[in-house]
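What follows is calculated from the coordinates using simple rules that are stated; it is not laboratory data. Predicted, not measured: the structure shown is a model, and the values here were computed from it. Cβ atoms are built from the backbone, for glycine too; each structure is taken alone.
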Structure I
Amino acid sequence: MLVTLGTDAPKNAVRLFNNADLAGWTTRKGEAPGWRVDEDSVLHVVPGTGDIMTEARFTDFFLHLEFRCPDMPEATGQHKANGGVFLQGRYEVQVLDSYGIDIPGTGDCGAVYHQSAPLTNACLPPTQWQSYDIAFRAPRCGEGHAVLEPTRLSVFLNGVLIQNNVALAGMTGAPIDKAVHEPGPLLLQDHKDLVCYRNIWLVELPLAGSTTYEPR
C-alpha cells in the first residue's frame with residue numbers, strides 16, 4: 001500500500017495550496033475564487049461559488065491531495081457529498097461518499113467519471129480524511145493535434161491501487177476546453193456539497209526518459 005495521508009510535499013514538489021489563502025487559484029472565468037480557508041489550513045467548498053483551478057498549467061505529473069466528505073445520511077447517489085478533481089481541467093476523478101458500496105461503478109469515488117470504475121472500493125467513512133495519489137500522463141499528439149497516444153492515469157485511494165495505468169477514451173464531462181495538446185490546470189469542482197481539501201501538491205514528471213545506456 002502507498003500510505004501518504006498527511007505526508008509533507010517533497011522538496012521538488014509544486015505546492016498548489018499554500019495552507020493560508022487561494023493565491024494562485026482562479027475560477028473558470030478568471031475571477032477571484034469564493035472558497036474559504038479556515039484556521040486549520042483546510043480548503044472548503046463554498047457551495048454556489050463555482051469551480052476553482054490553478055493558474056499554473058501542467059503536462060505529466062504525480063499529484064497528491066487529501067479530501068474529506070461531509071456526512072449526508074439522507075442523500076443517495078450523486079447527491080451524497082459530490083465533488084471532483086479535474087486533471088488538466090479535462091479529466092475528472094470523482095469525489096463522492098461511496099463508503100460501503102460492494103462494487104463501485106463509473107460514478108463512484110475514485111472513478112474516472114463515466115469512463116472507468118475503481119478496481120475496488122477503498123473509501124473511508126464520511127468525515128474522515130482520505131488521500132488521492134495520481135500518476136497522470138497527458139495524451140501525445142501529432143500533426144493537427146491528433147491524439148496518437150491516449151491519456152493514461154493510475155490512482156491510489158487511501159493507499160490502494162484503484163486505477164491501474166488506465167487509457168482514457170477522451171475527456172470527461174465539463175472540461176475547461178478541448179485543447180488536449182496543451183498543458184492544463186488542476187481544477188476542483190463545486191458540486192454544491194461541503195467537501196474539504198488539504199495538502200495539495202504535485203511533482204512534474206519528464207515527458208520521456210533517456211534512450212541511451214550510460215552506466216555511471
Structure II
Amino acid sequence: MLTKLAFDRRASVLVEFALVLPLLLVMYIGGYTVSDMIACNRKVTIATRELTDLVSRTLSPSIVYNAPSSATATSSLSAAAVVVAPYSLTNSVEQISLLRICDASHAYVVWTQAQTQSADGSRVTAQTSEQTAGTLPTRGTQLAASVVAIPTNMVTSAMIPSSPDGSNICTNYGPGTSSTTQVGTAGGWLFMGQVRYAYKPWIGLGPIATTNMVNVIYMSPRLS
C-alpha cells in the first residue's frame with residue numbers, strides 16, 4: 001500500500017492548483033484594481049476639462065473681479081462632479097480659480113471656489129480651496145500667498161502686464177501709484193480647474209490602498 005501511495009499521481013493536479021490559487025487570485029484582483037484605477041483617473045481628467053470649459057464659457061473675468069464675493073460656479077462644479085460617476089462623488093473635490101497673470105510664470109488668484117457632493121449628488125458641501133484668493137479690488141496690501149506659479153507655455157507676451165517703473169508686478173503687493181502697478185490689477189486672465197479624487201479599491205492589496213488622483217487644466221476665458 002505504501003508503494004502504491006508513493007507512485008500515485010492522480011491528485012497531483014489538485015495539489016498544484018491549491019498551491020497556485022492564492023497567486024492567481026492576487027493577480028486577478030490586482031489586475032482588476034489597476035484597470036479600475038486607470039478608468040477612474042480618466043474620469044478625473046474628463047471632469048476637470050468639463051469643469052474648466054463650462055466656467056470659461058459662462059463667467060466673465062471682469063465681472064468676477066469686480067464682485068468676487070458674489071461670484072459662484074456651484075452649478076458648473078456640480079455638473080463636473082457628475083462626470084466622475086459611477087465612482088463615489090463624496091471622494092471627489094472640484095475646484096475652480098480665476099487667475100490674473102502678472103509675469104510669464106506667475107499669476108494672482110482673484111477668486112476661487114471648491115466643493116464636494118453627497119453620494120447621490122443632491123447635497124453640496126463647500127470646501128476650503130487649495131489656493132488663497134486676494135482681496136482686490138479692495139484697496140490694500142495683498143498677500144504673497146495669492147501669487148501662484150503657472151505653466152509658462154500658457155502665457156503669451158500680450159498677456160503679461162508691465163509696470164511704469166519696470167518692477168515685477170508679481171511682487172507689488174501694496175496699493176499702486178502712478179509709477180507702480182499693483183499685482184492683480186493688470187494682465188491677462190486664466191481659469192484653473194482642478195479635480196482631486198481619493199480612489200479607494202474595493203479590496204486593499206498592500207501598497208494599493210487609497211490613491212490621491214489630481215488633474216489640473218488651464219483655459220482662457222471666452223468672455224471679457
Entry that produces 31 once relative contact order in percent (Cα under 8 Å, 6 or more apart) is calculated, selected from I, II: I
query: Looking at structures I, II, which one was Cα Rg over 2.2 N^0.38 Å calculated from, given that it came out as 1.00?
result: I
- prompt: Among the shown structures I, II, from which was the value 0 of helix-only ellipticity at 222 nm (-39500 (n - 2.57) for each DSSP H run of 4 or more, over all residues; to 500) calculated?
  reply: I
Test item: Rg and Dmax of the Cα atoms in Å, for residues 57-160 alone calculated as 15.4, 46, pick one of I, II: II
Computed 3.4 for distance in nm of label points 7 Å out along Cα→Cβ at positions 65 and 121 - originating structure among I, II: II
